[in-house]
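Values quoted throughout were computed directly from the atomic coordinates according to the rules given, and no laboratory measurement underlies them. Please read all numbers here as calculations on a predicted model, not as lab measurements. Cβ atoms are built from the backbone, for glycine too; each structure is taken alone.
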Structure I
Amino acid sequence: MKVVLLSYTRDAERLCAAAARSCYSPDPASKLLEGVEEGKAGRLIDQVVERGHHSVIEHASYTFSLEGVSRSLTHQLVRHRIASYSQQSQRYVPLLEPSYVAPETVRANAEANRVFEKAMEDAWDAYRQLATLVPVEDARYVLPNACATNMVVTMNARELWHFFTLRTCRRAQQEIRTAAELMLAEVRKVSPALFKDAGPACLRGKCPEGKLSCGRPRVELKYK
């Protein structure tokens, strides 16, 4: 898996801070932006977010390339609907050579890995045979959720906060949790004030999972 931050809102923290100030000022954001200093922007964002006024951070957006991830991951990812997605097409991109992602639990178990590898071989054998008989877009029906793919995803800062809260939690599936932690590490490099407290809910207070909680006090993020 590879996660690349392709593009992001420049001066995102100053922009969001100016947007927040414009709600309480007679001056327009175009004028307020000039007076927002980098350090003060972070403090203002902290105050606004703590009060629950998250709409102001929607003005910042981030675009990622997710490479070599499974279709299982992307099926989960697109459930986050306040986002834009562009995914590698199985209709137009032939996948004659096996390209798939194996879960960590499978790779760590010799017998499970043997069963998994056999299923992948059988799936691609069927795909290649079908591709000589019917259009590739129909042959792809036999490909598994493990099939590797690439995706471009754009989210604003507010949706990313929601995404990180859910998907860096220990209860998230390992592959999408890894992707979320890599994405969080990338946005913290360019917008540290916006995302310094982002992550699973247990980093900020009580776990909301109730009886489904893992019972461990705080998640430690692998990628920082």
Structure II
Amino acid sequence: MKVAAVVVAAGKGERLGSPKQFLLLGGIPQLLWSVRAMVEHPSVGEVVVVLPAGMVESPPEWLVGVGVRCCAGGGTRRESAGRGVDAVSADSDLVLIHDAARPFVTAAVIERVVAAAADEGAALPVLPVVDTIKRLESGTVLETVDRSRLARAQTPQGFRARLIREVHAWAERTSRAASDDAALCEVQGYRVVAVAGDPHNVKITTAEDLALAEWLIDSGRVRPPAERNGPIGSV
């Protein structure tokens, strides 16, 4: 079974004031953490990195020679993911889609998603919701939501290649927006299964998230790719 991975890294990083995927984490570009996780996973045979359009012709030097292909993203996350899906090899059986904003993805999470997607067609990692959740209207609490039926979605999300091409083509035709790729499958009536995520697979969106990520590195709870997988070369 041929597995391709799409790493979506075309965002502008508006909430951080600069593209977060190129900021250093532990002295290593954030995007490179995700790229290395995919390139070096034994189940993944192809990696496509979706970059801002102006960077594709001249990508960062540290992306050259690491075994990836690059394509240009679109105006939204959905469009960028769709272009990445279009760029993977036509003979791919499964496609993983991962946000570069989640640099600490582990091989175990990737493997769980690959196995579930191969069996069921679509899968994503999730974490349980531990906080009490309130539904509000105009600042007033309307009800307490049953959190036992809720989960926090992560990436990578995995799909049979035919399925994810189909739903992204539909989204392109209809200008459908979605916060993640599983949502497109849900709207089209496809079953999406959940596997266990990882609490360290955090999404870096704000300055506070970045500080947490640095703390995870400094505390030794996550290790840079050079320590996990050998030398990464010059960055």
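Some notes on this structure:
- Ranked by distance in nm of label points 7 Å out along Cα→Cβ at positions 6 and 70, structures I, II are topped by I, which has the highest value.
- Source structure (of I, II) for helix-only ellipticity at 222 nm (-39500 (n - 2.57) for each DSSP H run of 4 or more, over all residues; to 500), computed value -12500: I
- Given 40, 22, 12 for semi-axes √(5λ) of the Cα gyration tensor in Å, calculated: source structure among I, II: I
- Sorting I, II by distance in nm of label points 7 Å out along Cα→Cβ at positions 54 and 198 from high to low puts II first, with the largest value.
- Structure from which 13.1 was derived, mean count of other Cβ atoms within 10 Å over residues 46-53, options I, II: I
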